[in-house]
Structure 1
Amino acid sequence: MKNLILCFTLLTNFLFAQTVEETYRKSLKEVLKDVETRFQVQLKCDEKLLNNRTVNYAKWRFRSDVEATLNLVLGPLDLVFTQTGDKTYLIEAFQYHRRPVEEGRKYLESLLTLYPALPAWESRKAELHTCISAKLNLSPFPEKTALNPIYANRRTLDGYMAENVAIESLPGVYVSGTLYRPLKSKGPFPAVLVAQGHFELQHYSDDTQILCSTLARMGAVVFSYDMFAKGEESLQFAFEDHRTGLATTMQTLNSKRVLDFLSELPYVDPKRIGMTGASGGGTQTFLMAALDLRIAVSVPVVMVSSWFFGGCPCESGLPVHSCGEQGTNNVEIAAMTSPRPMLIVSDGGDWTANVPEIEFPYLQKIYAFYGKTDLLENVHLSKEGHDYGPSKRQATYKFLAKHLGLNLETVKLKTGGVDESKCTIEAKPAMLVFGENGEKLPAQAIRGIESLKKLIFK
């Protein structure tokens, strides 16, 4: 009798341990094979996504069509699917910063219904300006303290001058870069901010040096500076600090202080200031142009997309895109630049591949509210990829020359293009403010993200 009771007890414990979920649980790999068989489709995905993943109540997730089924199977596992062909689907990990292309198109169409005419758009723009500033913790803007510029290693090159400069954007926080100036004339000159993206060498890269020195030879004062916690700012903040939402705040704050610095230079015309940058530098460009009317001309490169928000928290980690009842996206933020001149440079090899068909027509409708569609341009390089290469720079030179009054003749080739051959490519050590080992960093420089938070959130 005791043995019978013991067996009954063990069986009961087993049945209770074997929950209903476990009874109807199958591996994700098995479930996807069942989906392929039932709906006669092909599902593609990285095998690593299938490892150790299971689906509870697997059979109950099947519906009458494949997409409804995939939503129920993949959604709880933070996986998404995209149709890539007839009866072919690609399964990927959910990425908060990326959406299907068609969703980007539909979203822009829905936004246009909010402002059928100029007054409604102006109201929307004001609403976004207020909200984005608040989300960045820049409303009110931190007290503007002395910039205390530090200059190092001035050198005279072919048709321009270069000098390393660091400014104090907040007490103890230094933004460093290179200041380029024309050699001829005393000014006042137009000026250009050049923000960096996630390219490895930051403002020391060949592409950036060529861009900046050519603009200087055309008659612009140019300041090229690095992303937050990169370049010489890495002396104060760790790389991990760059991958936080606070980076968006700091990059915007730093850009505003760079703009203050340039505007106050006696040889700069504060009414003729432009800004450009590629990738993450493009994000900084359209965000700054949206928030600060002192940016008279802007050229965001390979970044304006309706379905891609930037793959780094430094671009999309703060809820700026939650502004407005329906939210917003990077294209609408770029549209806040209207009606000031703006050139969108796009290519066929990244998330800007659809700009001519999706993003640019939307922007044209916004500029049409003002009767200023002639101030908006798109140069699309369908066979190129994600960079700030020669073709993209050529487009930028011509647009900035047109709207800032730069002299193209000083750099013009007989073929009509811009001559970049007289630019000097310098090694990184020659472009440092604080020395190769940071030995010249001021003693009052703060270090670490926690010290920075005390300045921002005091």
Structure 2
Amino acid sequence: MSEETTLEIAVELIEKILIADYPVSKRAISLLLLQEDREIEGLVKQKEPQDFPQIQEIISRTKESYSQPLSFLISLRRQEEANQICQRVMRFSEKNKFSLKEKFSQILMNPFMGGPILLIILYYGLYKFVGDFGAGVVVNFLEVKVFEQIINPALTKFFTAIIPFKIIQELLVGEYGVLTLGVRYAVAIILPIVTIFFLVFAVIEDSGYLPRLAMLIDQLFKKIGLSGRAVIPMVLGFGCDTMATMVTRTLPTKRERIIATLLLALAVPCSAQLGVIMALLGGRPLAMFIWIIVISLVFLFVGVLSSWIIPGEMPSFYMEIPPLRWPQVSNVLRKTYSRVRWYIKEVFPIFIFASFLIWLGELVGIFNILVGFLKFPVRLIGLPDKAAEIFLFGFFRRDYGAAGLYDLNKQGLLTGRQLVVACVALTLFLPCIAQLLMNIKERGIKTGAYISLFILFISFFVAYILNSILEFFNVVIK
């Protein structure tokens, strides 16, 4: 009996068992069950509770008949059918069989040539454009020229004049005021960085480069228990890790989803955090090099370790490759606008709320207690006590903590060595509250708690080792 016949028999057997009404054909339901679609499994289990164990037995026996995942085999069969239909209705001329675009597409997926191109995109797209221009030029103008010199002094003068109560003044325009700190962080530091990042990401997305990037790094990701498909949530993580964690549900196996969630929470900085760190380390090449190497090594080490420890089958990977094209300006602007609007709608209020919580926490003493707990590990990694506040900020929002680090460095409280250690620790530190809740929602409270405890330990441990090495070799970072 051929493999194709075995699969077809399994589809027919499941079809006969299904007796409830479904919004699509029973054959479609059967194929989705064989591909272990979680949503369909839940639906069938609800509608066919008595017969569901029998369906699971058929799926299990069918899987044993193949050396490759059933989802992969079904997709191959669909691709073959689609190709046959195309051959019957389309005709290709000889000169268009392998165009210049297709040649360039092959180059982008070639490890020897695609790798350097990726580095060029990262250097000019993220480091120069997002880091130097966005986090440097634009942020400096908005934060220093607009907020510090014009808006904040005017707000402080206005509210201290009309509000006689010191406590309310502190809430609005104090050190942690919702206007002087929360709005400044959100508008002057974070908004320009995420806007420019979303613009770069929209250009890359609209060009068709992302699927080629997935093919390029598939072999590397296999080493850490993932497939090239995981490049989508990983790249999205550089925009917003919370949103990227939600996208991990598109990964085919539970093992991949757990590993991707862990790596996103640990070693993938969001766009605002990344932009601020690039602005801080941009004038210090050695510090930037150390930060990149340490974060990359932690990403790979934890990924490899997770792939060894977490049980499950090795991932398979296949993806439809769309044609390359010049990004359309209208598409790029539309995507950038929608994501910036999402930021303003979803994230901006969090900055205001975080400032309120910090003010309230300081008022009742909880803020100082939490900062006091963080002072010991902060001292352990060679940072001043004041740095404990930025880690607490980072728990509210990763980018909020990065903005706090920006302020701390501007005040001259960090040496070059302390700055690179702080950047490493803050990058690896606990995910923000929003991402923590998303981790629990997607992976469950037990797995979410384990991930957070592991990250809390590894962030300070790696920072401690790094600081010890830099001190031992007396590395001077200017």
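Coordinate-derived values only; no laboratory data. All figures in this text were calculated on a predicted structure; none of them were measured in a lab. Cβ atoms are built from the backbone, for glycine too; each structure is taken alone.
Below, the figures for the structure above:
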quantity	calculated
Comparison of 1, 2 by FRET efficiency 1/(1 + (r/R0)^6) of positions 133 and 309 (r between Cβ atoms, R0 = 41 Å, to 0.05) - largest value held by	1
Given 20.3, 63 for Rg and Dmax of the Cα atoms in Å, for residues 165-380 alone, calculated: source structure among 1, 2	2
FRET efficiency 1/(1 + (r/R0)^6) of positions 237 and 405 (r between Cβ atoms, R0 = 25 Å, to 0.05) - highest-scoring structure of 1, 2	2
semi-axes √(5λ) of the Cα gyration tensor in Å from the coordinates reads 49, 27, 21; which among 1, 2	1
Given -21000 for helix-only ellipticity at 222 nm (-39500 (n - 2.57) for each DSSP H run of 4 or more, over all residues; to 500), calculated: source structure among 1, 2	2
